[in-house]
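Structures given as structure tokens follow.
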Structure P
Amino acid sequence: MSTVKDIQEKLGRFSLNRERKRLQRNVKAFSIEKASTIGVVYNATNRNDAEIVKKFIQYLREERKDVLSLGFIDSKDSSDIVKPHLNYVYFDKRNLSKVLVPKGIDVENFINKSYSILIDLNIDDCFPIEYISSLSNAKFKVGAKGAYHDEACDLVIDIDENKKMEYLIIQVKHYLKMIKN
């Protein structure tokens, strides 16, 4: 990472830590069965991963869940890559402040919505997704073990044996079905 990028991210982390101190959530574990609203945040830069997430969202809809997804595309202009449509919202580098903090109405609405479950499908280090996941107002947050997830998520899933999106989704389904409430 370049020196400028390092400084930008450090300033962004400072902003995130300040906002995190103000965040007040009532944590409550939800199973897929009991959840009414589910938010899914992920890195949509890789088209294969984005298609896998779409299939997962379709599965959640078939379970009769109100699902909204927010995908980050690591590009200056994502309009030629994807077209946003109902329940699939994307943001790109144009929606980042100088300190890499995501901004815009779609991002704010996603963070402020009180989902039953927020599923963070980010596997790699991605500060904009970390920011959204950390500040989300969701009642129950789920993500892969490691990096920022250990602090931001209420349930972390160990995927060290297979760091792939498909495996994470299988594990998320498995563990969210196990919760009894």
Structure Q
Amino acid sequence: MSEADIREKLGLVHVYTGNGKGKTTAALGLALRAMGNGLKVAMVQFMKAPQFYGEYEISKSLPNLTLLPMGRDCLVHEDKVTQADIDAAQAALAKSKELLHSGRYDMVIMDEVNVSIRFDLVRTEDLVRLVKERPPRVELVITGRYAPPEIIDLADLVTEMKCIKHPYTKGVQARAGIEH
């Protein structure tokens, strides 16, 4: 199948949510598959900074992937949100919209945007508007725990990651190359 034929069938909305591990990993796997078929992918990371995540380093060698970690270099705590946290998330939302409408990308991934909504950094209605006003033939991928019902309703595909067992419960901390 030609790249033109592939592009003709794009335009769905994917949501990866839930309390289990693997939401960003699933989105990156989808991105890898898309790039393997000649598609161009942009990933905006809402709550991640470049120095902490391995995908940022490898993205530098993947010409069809634009990866933009737009989070601050510290964790955001739901009960201690700062104006800087809000500003970073709003900038990531604006960048996502820009990339989605740029005509340069076949897939746009909004990584951890659902958590941004949960923490009141982004309004649900702003993400709903972005989804409804997206251009045709651009695949949109939304990740993060706490996907709002309004986004689930708009999505074409929703996968909920459920944690059955995790090494964290045995004291194993997040590991470079595996969890980040």
query: Which structure, out of P, Q, was volume of the Cα convex hull per residue in Å³ calculated from, if the result is 120?
result: Q
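Matching task: 1.02 is the computed value of Rg/Rh (Cα atoms, Kirkwood Rh), for residues 25-72 alone. Pick the structure from P, Q. Don't jump to the answer; show the numbers that get you there.
Details: P: 1.02; Q: 0.96.
That value comes from structure P.
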- line: Re distance in nm of label points 7 Å out along Cα→Cβ at positions 17 and 33: value 4.2 computed from one entry in P, Q; matching entry is structure P
statement: Output 36 (relative contact order in percent (Cα under 8 Å, 6 or more apart), calculated) maps, among P, Q, to structure Q
Test item: mean count of other Cβ atoms within 10 Å over residues 41-48 calculated as 19.4, pick one of P, Q: P
field: Identity of the structure behind 2.6 (criterion: distance in nm of label points 7 Å out along Cα→Cβ at positions 97 and 153, calculated), options P, Q
entry: P
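Values in this text are rule-based calculations from the coordinates and carry no lab data. Since the model is a prediction, treat every value here as computed from it, not as a measurement. Cβ atoms are built from the backbone, for glycine too; each structure is taken alone.
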